[in-house]
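Read through the structures below before going on.
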Structure 1
Amino acid sequence: MAEREMWATRIGFILAAIGSAVGLGNIWRFPFQASANGGAAFLTVYLAAVLVIGIPAILAEFVIGRRAKTSAIGAFSKLGRPRWWFVGAIGVVAAGWTLSYYSVIGGWVIRYIVGATTGAALADPGTYFGTVSVGIESVVVHALFMLLTVGIVAFGIEDGIELATKFMVPSIVVLLLGLAVYAFTLEGAGAGYDFLFTADFGAIVDNAGTVIPAAVGQALFSLSLGYSVMITYASYLGKDDSLLSDGLTVAVANTGVGILAGLVVLPLLAIQSGGEISAEGGPGAVFVAIPTALAELPGGSVVGQAVGFVFFAVVLVAALSSAISLLETVVAYLVDNYGFARLPTAVGLGAGIFLLGVPSAWDTAWLTWFDNISVALFLPLAVLFVVLFVGWVLGADAVAELREGSNSPGIATVWLWALRTVVLVAVIGVVALNLYDLFLVPDEGTYFVPPL
């Protein structure tokens, strides 16, 4: 069997991990979740979730991956706890499940780059979205996006994923910064900033049953937690890397890009709506509202088309950076455990995941259902089991692994007890809220029954 690949550089790993986190979760999902859940109220709970759950959990996944040096499912056997294999399996299934509809949205983005350039997406945004988001056209661009994802993963860690994300992540940040500065100069943008940063704590209390699960789900989704992505990526790391430093870097960068995306999207929505940001969410919210706002920018259609092209180009790069991490998680399992060649494995799995995503491409009701099951069920359950395993089963071995390459060894013990107590209780609470929402509130919640 060929020698297992490693990251060529530490910055390559960090950028790949950031790229996985900084994807559609930040630029597509964060703004519509914020608009649907009270803006600043949502942001407050989201930041708390990143701090209390996200950072400790990402370190837990890093510890499993680097200590085992293999893919997510096999990692637990390698660590001497084979009965826990199902934890990695949930993550691998979640990765393939999520990529199936993630690729559909990536396909929409490709069409929107074209539509923004020609002006078609700005002329009648509602009709344009209705045309490109369903039916055969949506299936075709879904296939195109999946083909791009497979192409990058097929080249491997160093020549594929690492090389691509070294270009992708800086591009995302630079272009988003430019768009945020431009949005700041627009008249009426202030209402978007107020919506995002002026918290109504009473609204958090009154709507805790919806705001908390949405914000925590967004934190897990945007940090790529629960997909076994961070287990897989960390398995290619060397012992001299500081997991603590890398985990904090990924979490801070991801959160910063999410807020940066909000500073682009929400001011545009405020301008388009006359200061009253709609509470309507859904997968098409950004794809309709943003072109509508772009069509009304000062300077006419040329400015709107130029800004639209840049915006959707950013979204495409971000979508690809996350999609390759989801596919790599599934590919790594077969390559590591069965010795399959990477190229045919990536192609075969890409084809299977594409077929799983066809219902989502054909009808957005299916896409919403797939997203709800992923964020409300798979991710919190996977994170719960990771926290239990690292906190109460791996224990001292986890502390020893986190201390490798770290200049702050004392923090490892604090982190372990945080996992065992605060993080565990918080995740159990979120799982309980999500299960209630999925199974007991069909009129208002996400509901587990598919849209047959």
Structure 2
Amino acid sequence: MEKQVSLISIFIPVYFNMLLSIITLMINTYMISLIDHNLVGAMGAGNQIFSLFINIFNLLAVGCSVLVSQAIGAKDKKTAIRAVHISIMLNAGLGIICSIFIFFFANLVLKLLQVPQDVFNESYKYLRIISLIFAIDATAVVLIAVIRAYGYASHTMFVSIIINIITICGNTIALFEPFGLPFFGLSGVGISTITGRILGVCMLLFVLIKVVKIPLFISLFVNIRLYLLKKILSIGIPSAGENLIWVIQYLIAFSFVASMGSNSLTTQTIYFQISAFIFFASSAIGIANEVIVARLVGAKENEKAYHQSFKALKIGFLITAIFLGVVFLNKNLIMSAFNLPNSVKELMLPLFFLSIILEFGRTQNVIMVNALRASGDAKFPFYMGIIFMWGVSIPLGWFLGIYLEMGILGVWIGFLADEWLRGSINTLRWKSKKWQEKKLI
């Protein structure tokens, strides 16, 4: 069932999978900016909340991926298959609970984010619509992680291509009134998103069963082995906790930016998408390295796992430098492509310069965090996340951005400080080799 993997064989489809998602989001943003640039901020608020819950759904997906990969390395097929069933069942249930919560409390959540009144109603309608697919996305997150762990990452890329084509076509219908159809606005964008995601999870299930050859049994969904669930959660809870801390940090920073007005909110929404083009590359390297390291740890080849991560880090720095150069050299063209007013361009321009420093720190942090998780040492990055994201990034962002009135630039300096400090500490942890005592299999 499983295939041999390499850093490149996983990196390429994982990166393009991520890139397809952000390109679709940028196309959606561009389409909406042609209608009304204030609607960009309205969609951005809903997407930030959506991102928060995707990170919650990673609770079981990350733990499942590590356990399955270590089991593959240890040649323990039975444990791998049981872990898949447990993760799908519980993540789908978690998705349903989250969907109900957001659907009924969307108004409260948007108020906590201080979304401006001029875009509040549109944000509210969009958020309630996309909340309906949380269970679908929760299931998809696990399926993608499992398919990737078995070495079939390229198949998930092709599924993403189809999903994104469907979404873009649906958004065109919703926004540009072809064939005399009415204008559906952000509500129509949400509906096209739902359609694409439902078809996507059906295709992923087909890949899992027919291509990867993982049989699904109702009895294994019901008969949950607690000792395996404990192993999954030992990675999943701290991993999802760290991601949740990051998203909460980002949402708090987002509320800082939102309080600065619609121009700052639009700048944050668009520049986050631009920066994602850069940091998705290092994230993809980190994910690819995670699968390889977990297999090596499961096979008791710790020394190979140790050197593999530093090899991945060097490649990550090189890729980050290339993508940074592309974005920085084309910064004016990128801003013009979004049809932005000069007031927004003035706020965004300093962020391009800041990213030259920020992204190398983020690359180091992401790759080392994934390596530690793959080994089973997931609690350490979680504790570091609490200390630096909540103890450095948020206070510094508030002090510079709001108290000293540096605006959005001050908030992003807070991000920079956090990434560099955590990246350095997590690298020292990897060098200590204490992670060798944490494996699951």
Structure 3
Amino acid sequence: MDSFSEFPYLLTHYGGGTFVAVYALALLVIAWPLLGAELAVGRRAGEGGCATGAIVRAVPGRAWRWAVRAASLGGFLMFCYVAVVAGWMLSYLHAALAGEFRGATAAFVETRFAHLAANPGPILAWEALFLLPVFLVSAGGLRAIEDLSYLLVPALLALLVALVVFAATLGSFFVSVPVLLAPRTTPSGLTLALVALSQAFFGPGLGTASLLAYGVSLRSSVSAGRMALALVLAQVFAAWLGGFALASLAFAAGLSPLAGGGFLFETLPLMDARLPHGTLVIVLCYLGLISAAWLSGVAWLEPAVQLLVARGMPRGRAALRLGFGALAIGAVLTLSLKSWAFSFTFFGRLKTLGLLDVVMIIAVNVLLPWGAGGLSLLMGWAPTGLFARRDLLDGRLRLWLWVLRLLVPAATLVVILTAPRLVL
């Protein structure tokens, strides 16, 4: 979802091509080693029958179990948050199909979101509609998740390419290209680097243990390191392409991509009346967003499912229990937008979404960083034999382990100290 919601702002504000280059470097240095190690350890845990649930016992010791649980809880809370936002997106998709945004003004769009937040019933209905396919796929196991990925990932990439091609047919497209691609040095280089590092941490879901869980089904003939590298490169391409597509459309519509998180519900609906075939454009954008949310949701949920399976619960029941749990948490989060609304200041930034903001702060600033740092340290200092040389690029195992032991935990600490001021 970051490819749609955050990158239009990041590309425009933090330096275009410069930001993408620093972001890609951060992914290669930090995300690649951790994701590769998670895949390798997950595969080792699942050897001998692909026993989902074995990830909690992949590394000996109580510290590993707590790190996996923290990462799984962080991923589950992120999933609950995304489910609420996806409910909003389904509502906006329905509104776009019904023609509500034709000729819409900024005041109308603002009023519509306020009305949506004030009526929790429809939000919960849309959220339940979003959750249903997620849990059906999750109950079907890793094979069903793999089938969903094979279906949605190529479709999403094709959609992003189509949006860029469409934007190129509009008159102002080439005016936006220098803004989105040309290297720039503002704001300060340090701020740009810290934001890129935080985005590289949260974008691919570091600290959620998703690839640890997915590694259970990784074939023995596949190099975990090379698979992780392919995922990192795909993350860079998808994030850049998504940000470039939506920011180009915003410029073509005479709008600013600098709305940040409000881009999806403030800027995007206004494109309906300002672009040729505007209704079709925003319908496709919301379909892409919802599909990305499904993919993210299934990935973030999988570690929690496997933890319940490890306790002897059938997979279908585990998925169902987590589904009702997510819907219940979603109901509380939705009520906090109106009936239980409150605001507060966090590291100098005003938070107005009540418990929704609290959940994000707990997940993003506590559980995910500590989960990522803990997993990295424990895998890096694990007993000899946890990794085979074929797992992490032949001949470079020692270097990979020292990155896990020192560099990834250090980067995690930087994210813990700086993300509250720069990201949330």
query = Thinking of 1, 2, 3, which structure, once distance in nm of label points 7 Å out along Cα→Cβ at positions 9 and 289 is computed, gives back 3.8?
reply = 1
task = Kindly point out which one of 1, 2, 3 the value 4.7 was derived from, the read-out being distance in nm of label points 7 Å out along Cα→Cβ at positions 145 and 409.
result = 1
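Laboratory data are not the source of any read-out in this text; all were calculated from the coordinates shown. Keep in mind it's a predicted model, so treat the numbers as computed, not measured. Cβ atoms are built from the backbone, for glycine too; each structure is taken alone.
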